[in-house]
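Some structures are shown below for you to check.
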Structure 1
Amino acid sequence: MSNNLISTHAKSFSWAGFFLAKHTFENGSSLYDFCRTLDDIADENTSLDSKKQKFNKIKKDFIERNFENPLIKNIYNLIKKFNISEKIVLDLFDGIESDIKESIEFKTKRELLVYSYRVAGTVGLMMAKILKVDSKIALRSAVDLGIAMQLTNIARDVVEDSGRNRKYIDHDFIKIKETLGIAELFYKSSFKSIKEIPLVNRFAILVARRVYREIGNNIIRKKNLENYNNSGKIFVNKIGKLKQTIFSIFDLFVLIFSKSNIHLTDDEHMEIGKEINLNERF
């Protein structure tokens, strides 16, 4: 298991990862290391030219399959082992690259959804492949869960993003709650297809979903912008994670009796589909 980036940056993933089979967690950790390395380039406190240079070097290594770069070797090992489309990884590169700018300001819901797919829906899709999910319906739900988590991140990090000249959504509590409302739609849409995940790993995904969703609930509990601004990084503490883990046991039984795979995000997927053909990624 890789303890470096997982333990430092992904406490929610690390908590849920406790419930994954060991080899699955190791593969998930390898994927996370790749994704986090790219994300850190966009966020590091260096010049824009330095960020672009580092990013372009990794992207070039990926396109040219430079296996002397261990990061590239590891991601291609996952691609080969789990039949992951290279288009998904290139979508991730596009998402990270869109953050390497002097300033960012989204004007439309489509921009928000496409960005969320590129930087997080892609990760959900690749993780689903690692979990040996084959159903297109379930893979679509994996995209939904990734998007839900990213929208939660965006709603949580408005103040921090503002300091980086990034305006994904307005610094307004109504807009923050509206974004979490869209996230909730994606969380709900992701739920029933989780039963397509092999049982040995199913509970871990339910826990991750519950814990991240609770971050959004904690944001809403701030009630107004002043409280939100003064809260610092909003997270779920250990007691909260334990509670959500217990609720996930209930979810596990609910899944046994669930039959419908109706998606609640058809309109949102149509917006994403205007720029990206998701069927080519499945």
Structure 2
Amino acid sequence: MDSIDILTIGNITEDKIFKEGKFFSSVGGPSFYAARACIRYGIRVGVISASSDEFNLNDYMTEAIVFPQNRKSHAVFENHYSDNLRTQKVINFPLNLNVNDLNYPPNYPPPKLVFYCPVLDEITHEFLDLFPSSIKVGNLQGWMRNLDSRGNVSIKRKIPDLDFSVFDAVIMSDCDMDYDKALEIAETCKIVCITKGKEGSTLIVNNEVKNYKTIKVKNIDETGAGDIWAITFSVFHFIFEKKIDESAMFANTAASISIQGLSDSQIPTLNKLLDSKKW
């Protein structure tokens, strides 16, 4: 049986996006963008996410191997963009994912890499103990979100309660966490990645700080760009075994290309990404 290259864990969402007086609806969430990028790169990908009768994962992830956790409802987010700032509101959110509902077949080989990418703290700590032989990457944003009584989302801007030594790499946005806290995480995780939008990215690797510029593009829809950065870096460094510098530059480029269209429409193919190399 062929092994899964990357297993993403985190809820796929329905996103209602408002930008510059326009509205559109799309599938979203870090697991969705990560899986779609993997498919474009020719990576065999599996997804663990909540699924419901109204929002069936199999309808949206036809090219991925889906391990749904059945719930009565699905995650719905509103994303409002103004002056390159995003405000979010949760309209609906299902129960947390549960290791007791795990339906990963026992005869399946473990994935080469597990990509932990919660959207709203739905991954319990027990999931981190799964697949001990796999590479583990943490996409931290979903562990750092607060939700008020009206469903408005804010960022905690503090270090999540996680054992960072579990991870081979973690990724965060400079909008989500202060630099000094990233340095603190780097004391126990050897690769800490900070995405910075149009400014590129910063990596702290074995306590050495490296900065990477990105290409300039027209921003149509930046939803999911950080997730695409995170999975592209993971694919290039851990699956394709590219050096860290090259992996970061490919991740910068993939994220920049992706924001030139709506939702996942402009995630580049592997060939397009490789052809874009200008360094």
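Here, each number is a calculation from the coordinates, and none is a lab measurement. Note that the structure is a prediction, hence the values are computed from the model and not measured. Cβ atoms are built from the backbone, for glycine too; each structure is taken alone.
Can you spot which of 1, 2 the value -5500 was calculated from, given it is helix-only ellipticity at 222 nm (-39500 (n - 2.57) for each DSSP H run of 4 or more, over all residues; to 500)? Computed on structure 2.
Of structures 1, 2, the largest value of FRET efficiency 1/(1 + (r/R0)^6) of positions 62 and 166 (r between Cβ atoms, R0 = 25 Å, to 0.05) belongs to 1. Could you tell me which structure in 1, 2 was used to calculate relative contact order in percent (Cα under 8 Å, 6 or more apart) as 16? The structure behind it is 2.
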